[in-house]
Structure P
Amino acid sequence: MSVIAEAETRPLSDAEIVKAYLTASMIPDPDAAAAYVAPGTIITFTGGREFDHPRGPTAFNAGRYRWVKKKMDRFDVCPGEGETVVYSVGTLYGEWKDGTAFEGNRYVDRFVVRNGKITKMDVWNDSAERILVQRGIEA
């Protein structure tokens, strides 16, 4: 088997699974993102909002942003017994609903990956803080 063929057939690493999920989410294509998620997964979004499918965060983001993307700076991988925790750390950029551009909005996403599927996701970012500042309310 050639090196190229071997690379094409090897399973994705846990960090690659997370990156593929996030990439699909940013299109946004929540159904493609769902291919990386196990049944019963809970996605806990900013403010404690819980979703059971990537369509939930996509719909929430559509209400907050005109568009939003992630600059994925790094993936921190923490192997464990039977699962891996993967942190994606970086910044958000895009446009608010009023068309104002933004960048440098910090985020941390925490994923639990078991048997090649995401089983839990927690999302934190500075968007709410930035919205408060935009409205003249210092947090």
Structure Q
Amino acid sequence: MIYITRKVEFCASHRLFNPTFSDEKNAQVFGLCNNPNGHGHNYTMEVTVKGDVDPETGMVLDLKFLKKLVTEEIIDKVDHKNLNMDVEFLQGVIPTAENLAIKFWEVLEPKIGGGLLHQIKLYESPRNFVTYRGQVSERVD
């Protein structure tokens, strides 16, 4: 099994809040990230695909395809956007790094061809990141 990874970057703003919480509870739970005007991050995302090497191409998946897929399906929709307001597939989602990784997986996984989506690693900062590998029931390894 071979693992290939494409790294991409995007900038976006968001506000962490739960509309069912009071203002006080949102402030308590989300702290500075609950700023009513939002705040921004320079995100880095690594998308890893696994599979067997195709003997005819020598590749698991053409990295040009993976770059195009990630750019069109994720980056073009989130870069320099407010994740709470501007991104259709994030409507109604608290845009934590955890939830973003899950939603990005849901967008990409059915469109990966020639390999299996193995992992999404999303860095909100150089020190804070999440790793998502799909639902446990979906995993083989």
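I have -5500 for helix-only ellipticity at 222 nm (-39500 (n - 2.57) for each DSSP H run of 4 or more, over all residues; to 500), calculated from one of the structures P, Q. Which structure is it?
Derived from the structure labelled Q.
Given 57 as the derived value for volume of the Cα convex hull per residue in Å³, for residues 24-63 alone, which of the supplied structures P, Q does it correspond to?
Only structure P yields this read-out.
For structures P, Q, which has the highest computed value of distance in nm of label points 7 Å out along Cα→Cβ at positions 48 and 128?
Sorting by distance in nm of label points 7 Å out along Cα→Cβ at positions 48 and 128 in descending order puts Q first.
Looking at structures P, Q, which one was relative contact order in percent (Cα under 8 Å, 6 or more apart) calculated from, given that it came out as 22?
Derived from the structure labelled P.
Laboratory data are not the source of any read-out in this text; all were calculated from the coordinates shown. Predicted model, so just to flag it, every value in this text is computed and none were measured. Cβ atoms are built from the backbone, for glycine too; each structure is taken alone.
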